[in-house]
Structure I
Amino acid sequence: MSTPKLFSQPPATPTYILSYPAPYVLLITINRPKAMNSLPYASHWEADALLQWFDAEPSLRVAVITGTGKAFCAGQDLIEQRDLANLREKKARGEKVEVPDRRLLVHPTNGFMGVSRRSGKKPVIAAVNGWAMGGGFEICLGCDMIVASPNATFGLPEAMRGLYAGAGGLSRLVRLAGITVASEVAMAGRFLSAQEAAKYLIANKVSKTHESLVDEAVELASKVANLSPDSIVVTRHGLRQAWEQASVERASQETEMRYGTALRDGDNLGIGLRAFADKKQPQWVPSKL
């Protein structure tokens, strides 16, 4: 594992460990194991900036997200939430306390960890190493592909706490697993095992072992990263538009209008066609899309 030649440097990421396990692949590891990788508000904005950098960085094509310890991500940091509630109560009693600006106590437009409602440009794969609860599950549902450890567990327990899964996960879970399964998960507190997540088409696969999880996710990422970076950006856009749009034909039209001409005029199309004709491996150039 070595750091690639980056065209720009990533933003500061105190919550996350960054590594580069394969060519063109960024591995993002959530590193708050004592808190079950739950995320305070600042960490959402940190990841959002990181993923925007990833989308713009020409040397990277696919990102993989995983966690340290027993959890992938246990959702929002409820200890922070409790402390904020205590501060508000003290302020209401007239005590002199400093409550953070409410404008900082929200998620980015791209959602939980900058992923759950992300449109983005490049694909992101979740390597789910353990508990993916609440917003942690919503991160997974915002990713393009999911590889689950045999130890992974998925759930949306917000209603059990008087909340609801508001980071985009409800609608995405319905699209993947159907209304009946999604309803049981979100309203009856049902947790899904890794095997059930694969059965309901939420996860692509369950890794052979817990220890092989990240390697298998990186292997999947490498299959994507070895294709034309232009083609992957455009193909991902077409897939996501079809998922988000009510009209299948409109989704196809929007992808063609946004990217069709640029892809055909780009260098990688010619590189791919010549490599095919010459029976050689194409040497792609960074995408300009």
Structure II
Amino acid sequence: MNDHVIRPARPEDAPGVVALRTTVHPYLVRGVESTRHMIAQPPPEEDWAAWVAEADGQVVGWVSAYRYSHTSAANVGEVSTLHVHPAHRLRGAGTALLDAALAHLRRIGVKRLLTLSQPESLPFARRHGFTPSRELRYSALDLRPAPPMPEPPPGVRLLTATEVDPRRIHRVDAEASVDEPGDVPTDALGYDIWHHEVWENVGLDREASTVVEVDGALVAVSLVKRDGDRMWSDFTGTVPAHRGRGLAGLAKRAALHRAAAGGVRTAYASNDEANAPMLAVNARLGYRPVASQWSCLRDLT
């Protein structure tokens, strides 16, 4: 029996969306203000849209859908973070939310799409035409006690994001991320999109986010997004010419130290199953596995 209403998400839904996400995906970190901003001011080039399932005045389901703006592959989109409160499952809300997302993606010309599925939801994904592809691993680190601030080697400086022109950080982010493993080839985000989605994100902790400078050049970065006493490692990487020197681990350790000093108690991260270098960095830092999801693919006709 359907007891829900599917409607477009509104900025005032943000507290309910965050509460729902914390129940279903406690390892994901996006605060109320960040969620409100995402709904109110999505990047127009991605044709981003979102819907909620509402029951008795409460948000009990959520999904968003958008076109990829950072890949050379044509007409690729994503159904993102489809989830329904456990007490409201098996009543059609998930299917109705998915239908709304698929209709939107068809309207904007998407032909190939991705989504993420929890392992227990893979039967639902398969029923709707998705094929599981890759495992995404989530991990957590207790920052009590705070990890010590690392001592950089000679010629290396650890700077906060507040000390650096964001255009320089964007360059490192762009160069370091283009070979990340995944189902879709990744192109560097243009500066305007990156500035909107990353630098202006209200959850970005610029005091904890850390860049590594070697002989005056920025070569590695670890970006932190925060919600209260929880943080998300949004991206950590090193430009190809400087890999193999432990700089990504250095940046991340410094970022974790600074976040803990600012009151963060738990750090979360995700990595593709094939990203052995970052999985190794996280293991050395003491992260423990907490969940996994599978990327799933389908064509859209």
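Read-outs: derived from the displayed coordinates by stated rules, not from any lab. On a predicted model such as this, the values are computed, not experimentally measured, just so you know. Cβ atoms are built from the backbone, for glycine too; each structure is taken alone.
Here are the numbers for the structure shown:
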item: Of the structures I, II, the one that 0.45 was derived from, the read-out being FRET efficiency 1/(1 + (r/R0)^6) of positions 15 and 47 (r between Cβ atoms, R0 = 25 Å, to 0.05); result: II
item: helix-only ellipticity at 222 nm (-39500 (n - 2.57) for each DSSP H run of 4 or more, over all residues; to 500) from the coordinates reads -12000; which among I, II; result: I
item: Per relative contact order in percent (Cα under 8 Å, 6 or more apart), the highest-valued of structures I, II; result: II
item: For mean count of other Cβ atoms within 10 Å over residues 23-30 computed as 18.2, the structure of I, II it came from; result: II
item: Which of I, II leads on FRET efficiency 1/(1 + (r/R0)^6) of positions 39 and 135 (r between Cβ atoms, R0 = 30 Å, to 0.05), largest value; result: I
